[in-house]
Structure 1
Amino acid sequence: MRAIHVNLKPDTLDEENRKFAQKKLGQPLFLNSVPKSGSHLLRNIIRMFVPVDQQYAAQFIQHQFLREHIAAFADPRNYLSWGHLLFSDQTAVAVGKTRHIVLVRDPYDWVLARARFFVSNEFQGADLLTDGTLRAEAILNMMILGIPEKAPPLQTLFTYNALAWLGMGAHLVRFEDVLGAVRDLESESADRYFADLLQKCGIERPDDWRERVRIGSDPKQSGTARENLTGITTTFPDQLPAYQKELVDYSAPGLRRMLGYT
């Protein structure tokens, strides 16, 4: 797989975090996710509840960097860490004693999110997708089926970043549920949702939790939020076309059902 680069602007959440009283994590916490499933949204929210010196910010942890960053899971300081970690014997052992959240997104919407990111200035590694020759539908098909030597298919990413981790103690979190609670933050349903999410993370919810969530979920703090992507010249539909939905179901049968989307 060819190396790719992601250009992100720094956020100010460390400074925002220090304005609140923080309690130490009693157990390491890892926020795992399928790439382009709202990783920064969830990470930024949870960062507002954990002391800065307990956040393992050295690396967005992935399989190829695991050995250099094993301290994220093994250090007695009980770090909060995050990344896209594939399931394997090595990674399963590494996170075996860590609270583990697995974030996913509806595969239909994920295809669109991945496509927008791949043709943005923030992503470097797929130059041919941005030269104006390809139809939007062709790019969507590549997001589903993969690009040889450049990008894995949807089925592989969801299998090894999500499904393989479930049924063994990891907690499934859906992007749509997080976003819905953020958008209706004053509601009783959001109250219940964040009480449950923080409990799964091993975090005692403080009285000022809503303000922390507001700050952490601000799109200005995420360089990969849709509204912050730049240089996109391809026009994608708001919803995945019917054929591409069938292609998702063909390439990964049963996936949406297993994740709770049907």
Structure 2
Amino acid sequence: MTTRVPDPSSESKKWMTRFALRSMTALHVSRCNAPQLTAKELAAVTKSIQQFQLGEGSKGQRLLDRGKAFGNKVNDPCFVGALELFIKEEQQHSKYLAHFMQSQNIPLISHHWVDTIFRKLRGLAGLELSLTILVTAELIAVPYYRALREATDSLTLRNICTRILEDETAHLRFQASMLARVASNRQPVWKRAIRELHWVFLLGTIFVVWVGHRPIFESAGVGFRRFMEDTLREFREWEILRVASVARASAHGQPSLNRFARVKP
């Protein structure tokens, strides 16, 4: 009886298909004049949305280079392709926000110290740590975009946030799957060290984001305690998924693709 050899690219191919299908339903956000935010809403969102728009637009070239090297190592040429489509979806978020900002005469910015730190950290890190840093940004993004969705009465901005939240839900699952493959052969000590570093980094990021984006959360009626609890809950749920994915990757060589969760109301 012939034993079927698992396809090393099967997981990457599933994600490439998912991202490709999702790109076919991208939102159309007009740059033309739209119903304008009130002066109070504009004051609350301007600096915050400028920073997130910038952060969503990263090219991720060093991540792609490392992903390509890993894919070659494990005989999965589609690994980097899935990463590339993931980055393009993040860049699409940046375009949504940019078009909305242009409709509100909010200027785009080219740099911000928080974005610079995140990019430098990803540049210094290897593939596993770089993906872990990206996961941190995704975890923070979920409660942030929920708050931004409720911070104004703009239907356009609400639709943008809903779409981004749908994408981010899948992104967290994608990153759990990819990290499971990258870390499947790591020693337990190294895995624990990565988790501890991730926990500390996440806590620090929560404080930084709260200080920088407090008007958004307060406009949505979200206090610091709720923001922190929501973010940590997302982290715990993602950890359960990651651990399960690592176990499957170690046992079968390929983590299975999880069904996409629905966006929380």
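Coordinate-derived values only; no laboratory data. None of the values given here were measured: they were computed from a predicted structure. Cβ atoms are built from the backbone, for glycine too; each structure is taken alone.
So if we calculate relative contact order in percent (Cα under 8 Å, 6 or more apart) for every structure here (1, 2), which label has the highest result?
Comparing 1, 2 by relative contact order in percent (Cα under 8 Å, 6 or more apart), the maximum is at 1.
Give the label, chosen from 1, 2, of the structure having the highest value of distance in nm of label points 7 Å out along Cα→Cβ at positions 120 and 240.
2
For which of the structures 1, 2 does the calculation of mean projected area of the Cα convex hull in nm² return 14.6?
Numbers: 1: 13.7; 2: 14.6.
The value was obtained from structure 2.
Could you tell me which structure in 1, 2 was used to calculate helix-only ellipticity at 222 nm (-39500 (n - 2.57) for each DSSP H run of 4 or more, over all residues; to 500) as -10000?
Answer by label: 1.
Given that distance in nm of label points 7 Å out along Cα→Cβ at positions 40 and 176, derived from a single structure, equals 3.9, which label among 1, 2 identifies that structure?
This figure was derived from 2.
Given a value of 0.50 for FRET efficiency 1/(1 + (r/R0)^6) of positions 16 and 88 (r between Cβ atoms, R0 = 35 Å, to 0.05), point me to the structure among 1, 2 it was derived from.
Working: 1: 0.50; 2: 1.00.
Only structure 1 yields this read-out.
Identify which of structures 1, 2 gives the largest calculated value of distance in nm of label points 7 Å out along Cα→Cβ at positions 80 and 104. Write down the numbers at each step before the final one.
On the way: 1: 2.5; 2: 3.8.
If we compare distance in nm of label points 7 Å out along Cα→Cβ at positions 80 and 104 over 1, 2, the biggest value is for 2.
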